[in-house]
Structure P
Amino acid sequence: MSYFPSITPIRFEGKQAQSPLAFRHYNADKPVLGRPMREHLRMAACYWHSFVWPGSDVFGAGTFRRPWQEGGDAMAPAHKKADAAFEFFSKLGSTITPSTTPM
């Protein structure tokens, strides 16, 4: 299952990019001090805030409806969250997959 089917991988398009989902300054292949920019700057996302937090605050219950937070026993949503997160990471250009992540 794809959680972000309409999102294509995010690409460098430069300062004039029209897409709201485009890198304007981050060009992974651009040399910086003799190394590609990807070696200096790596994309990051906060797993808990992006994939676990239900959108709640001190005034009430969560407001986010995320498909990976639904279903069966306690492990089913955990597996769905991981799948959604790794799909998201791949859209940012990460080459890490669940099978290559060190334990």
Structure Q
Amino acid sequence: MFSDVAYYLFTFFNALRIVSYLPQIYKIAHDANGASAISYSTWFLWTAANGSTAVYSFSNLGDISLALTNGFNALCCAVVVALTAFKHRRCHSGMRSGCEN
């Protein structure tokens, strides 16, 4: 019973977490300041934490669903980092279209 409740809570909140990346990605994509408010260190840490949990879940626990969930979270975090780097580079390298002066 308790393990069932824990599983459903995990599933529910991780589904919400995956959806919650979309507004962040949207904001970065439309940011006129090169996504300067995004912390690389925070998003790198979240990418690494989710990625290592995915690897651990698969290799040590044999839990495919946990591994896939954390792997997808790591992928979403990596998208945030990559998009931020793209926007930052674009706004600070002379290609200022879409950036505030």
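Only the coordinates and a few stated rules stand behind these numbers; no lab work does. Every value quoted in this text rests on a predicted model; they were computed, and no experiment measured them. Cβ atoms are built from the backbone, for glycine too; each structure is taken alone.
Structure notes:
- Each of P, Q could give helix-only ellipticity at 222 nm (-39500 (n - 2.57) for each DSSP H run of 4 or more, over all residues; to 500), but the derived value -6000 comes from P.
- When P(r) over Cα pairs in 10 Å bins from 0, in percent is computed for each of P, Q, the one that comes out at 13, 35, 32, 16, 4, 0 is P.
- Computing relative contact order in percent (Cα under 8 Å, 6 or more apart) across structures P, Q gives 26 for structure P.
- With mean count of other Cβ atoms within 10 Å over residues 46-53 derived as 16.4, matching label from P, Q: Q
- Origin of the derived value 8.8 (mean count of other Cβ atoms within 10 Å over residues 14-21; candidates P, Q): P
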